[in-house]
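All of the numbers you see were taken from the coordinates with simple rules; none came from a lab. Computed from a prediction, not measured in an experiment: that's the story for all the values here. Cβ atoms are built from the backbone, for glycine too; each structure is taken alone.
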Structure 1
Amino acid sequence: MRRYINIKTIITESSRLQGLCEGFTIVELVVAMGIFAVVTAVAVGAFTQALRSERRLTSVMNVDSNASAALEQMAREIRTGFMFNPVRSDYAPASCSQDLSFIGPNGDVVYGLQGNAIVRGTSTLSSAVPITSGNVRVSRVCLLPVKISPCDPWRVVISMTVGSAQAADTSQDIQIQTTVSSRVLPREVPYQYKDSTIVNCH
């Protein structure tokens with residue numbers, strides 16, 4: 001009995017076996033892994049940089065918010081205060097002081113810089129308490145009360161440099177400055193507080 005060989009079956013079987021032997025060479029795998037490693041390194045670097053920038057921005061916003069709150073507290077009391085000391089007759093930056101004392105609606109008030117914080121006290125800074133938080137570093141304060149003439153209203157220039165207490169880099173520090181006018185005119189100061197400079201103001 002004769003056997004016939006089916007050519008179609010042989011070709012199909014041969015292609016199936018050839019498909020099982022195909023794959024990636026070691027060179028192709030190394031190249032693919034290298035490309036994957038480079039792409040991953042770039043993505044991780046960009047993500048890390050974005051996280052650092054976000055932390056830095058959050059820190060600056062916290063510092064700005066806290067410094068603004070301290071500045072607003074000072075401005076609120078200065079607006080209702082009088083008899084500021086020491087008073088200058090010009091806006092010369094060399095006349096700046098780190099301390100400011102005056103009479104507020106509830107008695108003597110003193111503001112100043114102690115360490116890296118702005119503090120508020122009554123009559124002296126020895127019993128003062130900080131009005132800026134511990135994560136804020138105040139490196140410079142200028143408190144400059146000015147009256148051009150004796151009967152003019154008091155104006156106080158407040159200037160400060162603030163930054164994050166956790167950051168060693170001072171290039172991110174913020175400069176803040178404002179001028180606050182007292183609503184109490186020299187002629188409205190109660191007589192017992194008037195000194196020789198404003199006693200004749202009417």
Structure 2
Amino acid sequence: MQVLVVVGSMRERSTTRHALAIAAQGAFEAGARVDWADLKDLALPFCDGRTDRDAYGPAVTRWRERIRSTDAFLVGSPEYWGSMTGSLKNAIDLLEAEAFHGKMVGLLAVARGDAGAMNTLNQLRHVFRWMGAWVLPTQVSIPRAREAFDEEGRAVRPGLEEELLGLGREVVRYARLLAGNGHAPAGTRGEGVPPGPGPK
């Protein structure tokens with residue numbers, strides 16, 4: 001079972017990345033092989049609507065192949081003005097409409113304010129469902145995210161670590177159930193690969 005962690009923040013030390021590192025640990029503990037797609041490192045071009053996606057170049061070709069070869073996803077984004085980041089939406093726009101069809105997706109989002117990131121989670125859920133993904137009912141919204149983690153990326157808010165670990169475990173659990181009900185896994189299975197890179 002392979003899980004790809006998609007970091008929708010472009011910041012080097014982001015609370016999105018901190019949260020995803022803990023969720024990735026939960027997926028790893030559940031027996032999944034964990035890989036990371038950090039959008040700040042992928043150098044993806046802007047989507048301009050061209051029909052020949054191969055014309056975007058090798059970075060997009062590699063991105064599309066990573067999505068195709070993955071069984072399940074943990075996706076996180078900060079909330080920017082009530083929405084997911086432009087970098088994350090652009091990365092999704094560069095994919096085919098069926099890229100996530102039949103695959104399990106777990107979502108988390110972080111926000112600076114008290115209200116949390118429900119707008120971002122709702123938008124992500126809508127997009128992934130439109131693309132045919134199975135979106136985990138469990139999701140994590142983290143308000144006042146800068147207060148939720150210490151300098152090393154550890155969760156300091158009571159209950160948050162277990163909530164994030166649970167998200168990672170549930171993604172693996174339900175992805176396996178899907179595979180057992182005729183939804184063929186996309187990637188190569190493997191065990192024993194640690195979840196890094198976590199927060200530095």
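Numbers below:
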item: At a computed 0.05 (FRET efficiency 1/(1 + (r/R0)^6) of positions 27 and 179 (r between Cβ atoms, R0 = 41 Å, to 0.05)), which of 1, 2; result: 1
item: Ranking 1, 2 by relative contact order in percent (Cα under 8 Å, 6 or more apart), the structure that comes out highest; result: 2
item: Which entry (1, 2) yields the derived value 2.22 for Cα Rg over 2.2 N^0.38 Å; result: 1
